[in-house]
Structure I
Amino acid sequence: MTSIPTTPPDPENGTKVQTWMRHQERKTPRLADLRERLVAIAGWGVIYNDHEYDLPGLVRRGRSHTGPVQLFPRGVPGECHANCARAWTAASDRFQIVTGYVLTAEGTWIGHSWLQDATGTTYETIPEYLTGVFHRFGLPLPPSRARRFAQRET
């Protein structure tokens, strides 16, 4: 059992998320493995990324990110993937892109990306995710996948 506190979803939102989640899992069955991994940590549902850059790797090697978090300036609200792509392109020697999921207070895992430096510090490009997120779960992208990510997201 987990100690990460979340609130139950409102019935209407919970039904919408569950319906969308199951639809995505029918199209890509391996997403169900990811959901099982995430809800074993906490929460009840997942709003999947539009594109997973390494779904098998995320399921097998994804890990919790619980270190310090700082705000990365210059981010565009609601554009975490593009923000990370631009920042990594400008400073790939300083950052790694981490793609994965954040757990909200409502217990929903939401597809998300963030930056991480060599010390393990997380750099959040979305200000509201500095305080409204209870947990991060993701997989750092190696440079070859980070390049593809940056090309796709910018």
Structure II
Amino acid sequence: MLVTATEAARRLGLNQSTVSRQIVAWEIPRESDGRFEFEAYASKRQGDLQVAKRSDYSAAKAGHEDIRRQLAEMELAERRGELLRREDVAADGTETAQQLKSALLALPDRLGSELELTPAQVDGLIEALEGVLEELSKATGNGGMAGELQGGDRA
């Protein structure tokens, strides 16, 4: 059945300019008045849609396979000891930060005894250390080891 681009667009729920562009791009034969075989156009359109769907499926499948490959590589690297779990690193960092904080905050009392410092001098050392710990905490976003270093009672 011969139709115009406007009629084909109406039947398929498309924009008339889309149909006109596709007729030219797909080299659909037209009559002198611009009409063309609707079935030829619809068949070509359906074929292109199927190709597009297959391409989308292929791309999704390739993406899925790539993710599986990456996971397999990560698991192998972990078995080889090349990777550490975030939870393990965080736990070790927290413990180390707590030990460092305790050692640093114990210094003023120890130095006070060894160097015969006055209580005011010991308090000054404590304030200086707490300031350093706070600056370190701020510089690292109050997270991880620095977060453990900031604040709290001194050891």
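For structures I, II, calculate distance in nm of label points 7 Å out along Cα→Cβ at positions 82 and 130 and state which one comes out highest. Provide the component values of the computation, followed by the final result.
Values: I: 2.2; II: 4.7.
Max of distance in nm of label points 7 Å out along Cα→Cβ at positions 82 and 130: II.
For relative contact order in percent (Cα under 8 Å, 6 or more apart), which structure out of I, II has the highest calculated value?
Details: I: 28; II: 17.
Largest value of relative contact order in percent (Cα under 8 Å, 6 or more apart): I.
Of the structures labelled I, II, one was used to calculate distance in nm of label points 7 Å out along Cα→Cβ at positions 10 and 42, giving 2.2. Name it.
Numbers: I: 2.2; II: 1.5.
That value comes from structure I.
Of the structures labelled I, II, which one yields -11500 when helix-only ellipticity at 222 nm (-39500 (n - 2.57) for each DSSP H run of 4 or more, over all residues; to 500) is computed from its coordinates?
Working: I: -11500; II: -26000.
Derived from I, not from the others.
Matching task: 1.5 is the computed value of distance in nm of label points 7 Å out along Cα→Cβ at positions 58 and 98. Pick the structure from I, II. Could you put the intermediate results ahead of the total?
Working: I: 1.5; II: 5.7.
This figure was derived from I.
Of structures I, II, which gives 2.2 when distance in nm of label points 7 Å out along Cα→Cβ at positions 50 and 114 is computed from the coordinates?
Numbers: I: 2.2; II: 8.5.
It must be structure I, since only it matches.
Just checking, which of I, II has the largest value of mean count of other Cβ atoms within 10 Å over residues 106-113?
Numbers: I: 21.9; II: 14.5.
That would be structure I.
Determine which structure produced the value 0.95 for Rg/Rh (Cα atoms, Kirkwood Rh), calculated from the coordinates; the candidates are I, II. Display every interim value, and only then the final one.
Numbers: I: 0.95; II: 1.59.
Computing Rg/Rh (Cα atoms, Kirkwood Rh) on every structure in I, II gives 0.95 only for I.
Values in this text are rule-based calculations from the coordinates and carry no lab data. Just so you know, these numbers come straight off a predicted model, no measurement behind them. Cβ atoms are built from the backbone, for glycine too; each structure is taken alone.
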